[in-house]
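Participant: These are the structures, in structure tokens.
The numbers here are math on the coordinates, done by the rules we state, and not lab data. Remember, predicted model here, so these are calculated numbers, not experimental data. Cβ atoms are built from the backbone, for glycine too; each structure is taken alone.
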Structure 1
Amino acid sequence: MDYFAVLTAFVEAARLNNFSRAADRLGMKASTVSRYVKDLEADLGIALFNRSTRALKLTEGGETFLLHAVKVLQALDEARFAAASLNHQPRGVLQLNAPPAFTRYHIVPALEDFRAQCPEVQVQISCEEHQVNLIDAGVDLAVRIGSLADSTLKARKIADVQWVLCASPEYLQRAGSADHPEQIQSHRLIAGKTEPQLLLWTGQQASVREHCIPALVINDIEARLIAASIGAGVALLPTWLAAPALRDGSLVRVLADWQCAPASEPAALWFIYPPKRIVSSKVRSFIDFMVARIGAPPYWTL
């Protein structure tokens with residue numbers, strides 16, 4: 001039984017004391033209103049109306065039920081209005097899940113500007129490297145880095161990920177620079193995985209695939225940035241993380257004439273969110289704000 005339709009028909013019939021007039025008001029057949037009321041009476045196990053050839057009159061049970069039915073319909077209207085209003089003026093709590101380093105470098109610095117634009121949205125951030133199940137975790141929006149697996153989740157691309165091989169000036173002064181990818185084997189590679197890394201190098205005239213065995217393995221990308229900055233070796237880092245250090249000189253690019261990346265599928269930064277017929281304005285406004293702020297190409301492009 002569609003209780004919303006049944007309650008609406010009952011309340012209109014009670015107000016107008018007539019099935020036909022209630023049907024005209026609701027744009028349905030009088031027989032439909034009559035059937036709805038009979039179904040409701042059967043469900044409740046009481047008569048709601050005393051019927052005569054001239055009019056309808058509520059029973060005592062009908063009077064009692066009408067008071068509560070009106071409150072239910074009013075509460076439902078208020079709930080619908082409250083939910084719909086979220087799509088007019090962004091408001092409410094935005095549950096965001098994102099990798100820790102990206103959050104610290106790019107989301108946290110943007111929050112005050114976003115709050116000025118959308119003062120009624122409260123952003124709550126959970127920083128995690130592993131990918132949580134958005135629906136199970138109650139997450140509205142997440143940032144993902146890499147190639148997205150096939151999923152029912154909705155996604156919006158933020159930017160491609162550009163990789164750079166970099167080291168501190170002090171390290172390069174001790175260890176020497178490099179003119180060709182093959183020379184990287186003689187350097188201390190700081191990496192995030194225990195297995196040998198296959199790197200794809202692209203130069204002006206050639207492409208090289210090179211296996212590099214890491215000398216230092218750290219599973220946190222920001223820690224790899226710090227390790228490279230203090231002279232522990234050469235690290236392959238995304239520009240969204242390494243750009244500030246490269247600009248202030250604490251890191252310098254190694255083999256700057258070559259483009260280097262993990263030899264896997266092209267990676268990108270993404271916003272992902274659960275599939276819904278209507279995306280709430282708090283989610284849509286945050287995505288639009290961050291995409292506009294990051295720009296195309298992104299502001300960290302070297």
Structure 2
Amino acid sequence: MGGFFLKQSRKLSFLFTLVIYALALAVGLLVYRRVAGGVLVRVFAADVAATLFLYLVSLPLGNASVYDPYWSVAPIVILPLCILEFGAWSAGTIALLVCVSYWSIRLTANWAYTFHGYDHQDWRYTMLREKTGALYPLVSLFGIMLFPTLVVYLCLLPALHYIQTGVVNLMTLLGFALCLSAATLQLIADIQLHRFQRQAANRGEIFRSGVWRHARHPNYLGEILMWWGVYAVLLSVRPDLWLLGLGAVANTLMFLFISIPMAETRMAVYKEGFERYVKETNRLIPFALKREKA
């Protein structure tokens with residue numbers, strides 16, 4: 001029953017999402033102003049509070065996909081907020097903000113393009129609900145929402161420390177270049193995939209052209225490289241903070257051991273010739289195709 005009217009209209013679902021995210025922002029800012037501690041502690045508390053608000057919204061709605069845009073929206077709120085708090089405007093800070101904004105806008109636009117309303121939920125959430133039964137509310141809270149929020153925050157920590165210096169050197173520029181290249185790879189992969197999906201004769205076809213010819217998950221590769229780029233930017237000026245690479249490591253492991261295996265287990269069911277595709281095409285690293293011996 002929850003969200004019945006929303007499930008009848010894509011436009012209404014978009015409007016609902018905008019309102020809910022505006023309220024989540026208000027909740028986050030309220031917590032940020034009320035919690036004691038340093039800027040980064042308060043930012044984390046606000047991040048968690050906004051996530052919990054979205055979780056509460058998802059319960060009567062009956063759809064955990066209300067969280068989906070959060071992954072890309074949160075950094076573009078957190079980073080400018082911290083820049084303002086630190087008063088850290090510089091050429092390096094602005095360049096990093098451009099990189100993160102480019103990544104954020106691209107990923108959010110991809111979500112908007114694929115979003116059809118709350119009559120649909122991400123297949124992974126539905127699968128988890130079927131497998132976990134009565135435990136699904138906890139799985140949704142900790143696995144679908146709080147865990148990604150934590151990963152994104154850890155990925156963003158190098159950026160939040162870098163902006164306090166804003167120094168630019170050759171390695172910093174290489175880090176910026178990696179970020180922009182990673183986001184561009186994701187953009188190209190998305191455009192090519194969406195074009196193929198519109199033209200494919202049936203759902204069982206495997207896309208093997210463009211960047212998808214060289215890797216099975218070029219979009220995930222771009223996501224991984226993006227946060228290694230941010231980490232490289234920090235290391236260029238603060239090598240003593242090398243432990244903050246934990247975020248990039250966690251993000252990489254999440255894709256390697258959760259996202260990719262789940263996606264490929266599903267594709268193996270309905271994609272014709274999927275086993276051969278796996279043998280012939282690398283998972284992430286491009287331009288090193290694995291060929292079967294004749």
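Participant: From 1, 2, which structure was FRET efficiency 1/(1 + (r/R0)^6) of positions 105 and 137 (r between Cβ atoms, R0 = 30 Å, to 0.05) = 0.40 calculated on?
Facilitator: Comparing all candidates, it corresponds to 2.
Participant: Let me ask something else. Using the calculated result 3.1 for distance in nm of label points 7 Å out along Cα→Cβ at positions 41 and 257, pick out the matching structure from 1, 2.
Facilitator: 2
Participant: Something else about it: Quick one: FRET efficiency 1/(1 + (r/R0)^6) of positions 97 and 201 (r between Cβ atoms, R0 = 41 Å, to 0.05) came out at 0.75 when computed from one of 1, 2, so which one is it?
Facilitator: Considering all the candidates, the number was obtained from 1.
Participant: For which of 1, 2 does distance in nm of label points 7 Å out along Cα→Cβ at positions 9 and 273, calculated from the coordinates, equal 4.5?
Facilitator: Clearly, the read-out refers to 2.
Participant: With Rg and Dmax of the Cα atoms in Å coming out at 20.0, 67, pick the structure among 1, 2 it was computed from.
Facilitator: Comparing all candidates, it corresponds to 2.
Participant: One of 1, 2 was used to compute helix-only ellipticity at 222 nm (-39500 (n - 2.57) for each DSSP H run of 4 or more, over all residues; to 500), and the answer was -11500. Which one was it?
Facilitator: Traced to structure 1.
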